[in-house]
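Only the coordinates and a few stated rules stand behind these numbers; no lab work does. Note that this is a predicted model, so its numbers are computed, not measured. Cβ atoms are built from the backbone, for glycine too; each structure is taken alone.
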Structure P
Amino acid sequence: MPQILIVTNGALCRNPRPWKEATTLGGAGYDVTVLTLRNHAPSERYDQELLRNAPFRAAALDMLDRSRPGVLARRLRLWAARQAATRLGRPTIHALGPAAALLRRARQIPADLTIVHNEVPHWVGLRLLAAGRRVAADIEDWHSEDLLPEARRGRPVALLRETERALLQRADYVSTTSHALADALHHRYGGRHPEVIANSFPLQPDPRAGPPGEPPAFLWFSQTLGPGRGLEAFAGAWGRTMRPSRLVLLGQPYAGFDRRLEDAMPPTHRRAVAFRPLVTPADLPRVIAGHDLGLSLEDSQIPSRDLTITNKLLQYLNAGLAVVATSTAGQREVLAHSPEAGQLIDLRDPAAAAAQLDGLLADPALLARRQAAARQLAVDSYCWERETPRLLALVAAALETR
């Protein structure tokens, strides 16, 4: 059976797309190895749970244990590259991660096809292509067009663009998360038109059931709870609502961000906010299903956030939550299949957004219909069971190329 190497830039629990890919290909009989970075200590136990009985092997480039050979040197090189990027204005791929070490490790693992995810692995993929390997690339986010302006300082944007262009021209296939992003990448770079593999998940057996909670609960979740995620604008709109509801925010807050959010709300709403810690990937679907409305607040001013379809939105559909989403191209693409599954809001007009939220909160029958439509949209269009045949066909075709 052909050997497949999947390369990603961190813990699998923080990169569910490579994990789903590896699980699918391993389950189909391919000999799969996933190469990750061991660079986030809190993720260690979550990854151990994910890897238990996984149908693939895992290999990791260690960045945590300084007592192991090579780790301290890799950390020092990464620190020096980041200093050069931020203080001297000389950004390189090495400021984003241990690129050279990851390339050396990838070269040591035999593979008939290598699939690369994220910025540093994309750079690795180009070098493997130059060495004659078959390489496919997944562009989950448009990395050269991501993040707020202040967060882009020190990023090698020109290099990222050249890497994206080269992969679309030379890789055996390129996949991405939405038709909107696929079209934008092809328009910018030409080459192969990316194939669309949605960021969906296997249908969960315990979607939300029964009437909305009392009062209904909004949920937002991510690895990190911080600025630039739409939460400040939503808090401003939600703080104007008149109907009772709760707001649950799941994730690790940046220092002081939770307090800043609360300070922007009136006392009546402040008492209805709950900050919750991260949960394991296995527990997350059940936790999501315990709420009523899912918040997907992407910023349309950031091209990557505008065009992609996030894990978050599709997990809300899977769990049967009514979606409350900003009007990005990716989120409009999803809701165009079933407009009743969600509500698009414009957070630039807090008063109008608050009125929309109040209208939804005041009508339990409407909210229940939206929840049922959301789950049905997952069943019909946005579940991993729909994506599996597309992924298997892409990999089979790539392995047939010379």
Structure Q
Amino acid sequence: MDFANLSNTDACLTTCKKSKCGDGFTQQGVEECDDANVVNTDVCLNTCKLAKCGDGVVQAGVEECDDANVVNTDACLSTCKAAKCGDGVVQAGVEQCDDGNVVNNDACSNVCKTPSCADAIKNGNESDIDCGGACAKCVVGKACGVGSDCSSSYCSANVCAVPPSCKAIKTALPAATSGVYTIDPDGGGPVVAFSAYCDMVTDGGGWTLAMKVDGTKGTFPYDAALWTNNTTYQPNFPDLDRNEAKLQTFDTVAFTDILIGFESPILVNGPLQLTTLKLTITRPSLLNLFQGAYVATALGRNAWKALIAGSSLQANCNREGFNANPVGGGNARARIGISSNQENDCNTPDSYLGIGTFGAPCGPAPERAAGNVAGCAPDNGDKNLPAFAVVYVR
């Protein structure tokens, strides 16, 4: 073959040889390149085509991979880069997610996994590593955003802590339900954390149960030492049930309100059916209150009588409040409640209604530590009505 010219880019070289791929000359209109070597990973393929992404051959120093397809979710991207976590493309069967950033606590971790409650990473809506948010509740000492993040139901300064009272729980977690919680009134002080029942419903909730008194028993009459010493009684019964108890709350929880509740007649089964009455008073503890003098209230006899259906009181005196002890000291008296007399004085009252009660000389026996005893011409006839009573503070 001889084209009688000196061009090396047509079908016949100047050596009168047929042009072919690999001869080192780029034949116009036929070849894109011709580098006269058998290296297939440089800029010119052995097919005399210019190397490019998607040709199925990895160009050295330029491409990381080349799988000759346009599928972007396999091991080689359509940009001829090897798929990896952080490239913004989810590799099928390998990655759960890929958000193309290095933030580890968002919806996709730095190992391209979606958040879970067992990945040892603080991610998703967790407040600490694998707890809080939608995960299990965080233990004391772990980070939190709201009370519901914590097993203690109390988040203080963004750390799960033992709450000082039921009121603190209710404030931190308004949706908290009634039940037994662990509280620690003095934080890291000498008082050891203890279990307490919290009423989260009555009058806005946040009430901490302090004591339970059974009017059919003689554990808590007015003069019992349990009213003025720091000894607990059956603290292993912190729940709202019909087991008498003087709980650690009595000695340690400060308050501005007291809530008393009466069940009368006393039922045998089922939850307590309480009629309640709130009294406003500020003290560092119930122990402090009952070690002190008489503190008057002004609720009126009808408010006290409403606690027990069918109750009865004499018409006069009506000495009500806390530590309501007659002047003489030997007649009707109440730690919380009201005492009345048929005479127009408070020296010899014969009827009472309340908790920590005792001393009704002309009332029908027996004495009641909680309930209503009335004799000597009371307004609704002689009565001896035991009650099961509870005392909360807030």
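Assorted remarks:
- Origin of the value 14, where relative contact order in percent (Cα under 8 Å, 6 or more apart) was derived from one of P, Q: P
- Structures compared: P, Q; top value of FRET efficiency 1/(1 + (r/R0)^6) of positions 238 and 358 (r between Cβ atoms, R0 = 30 Å, to 0.05), i.e. the largest, recorded for P.
- Given -13000 for helix-only ellipticity at 222 nm (-39500 (n - 2.57) for each DSSP H run of 4 or more, over all residues; to 500), calculated: source structure among P, Q: P
- For Rg and Dmax of the Cα atoms in Å computed as 42.6, 149, the structure of P, Q it came from: Q
- For the structures shown (P, Q), mean count of other Cβ atoms within 10 Å over residues 118-125 is largest in P.
- Parent structure of the calculated result 0.60, given that FRET efficiency 1/(1 + (r/R0)^6) of positions 278 and 382 (r between Cβ atoms, R0 = 25 Å, to 0.05) is the read-out and P, Q the choices: P
- Origin of the derived value 1.16 (Rg/Rh (Cα atoms, Kirkwood Rh), for residues 166-245 alone; candidates P, Q): P
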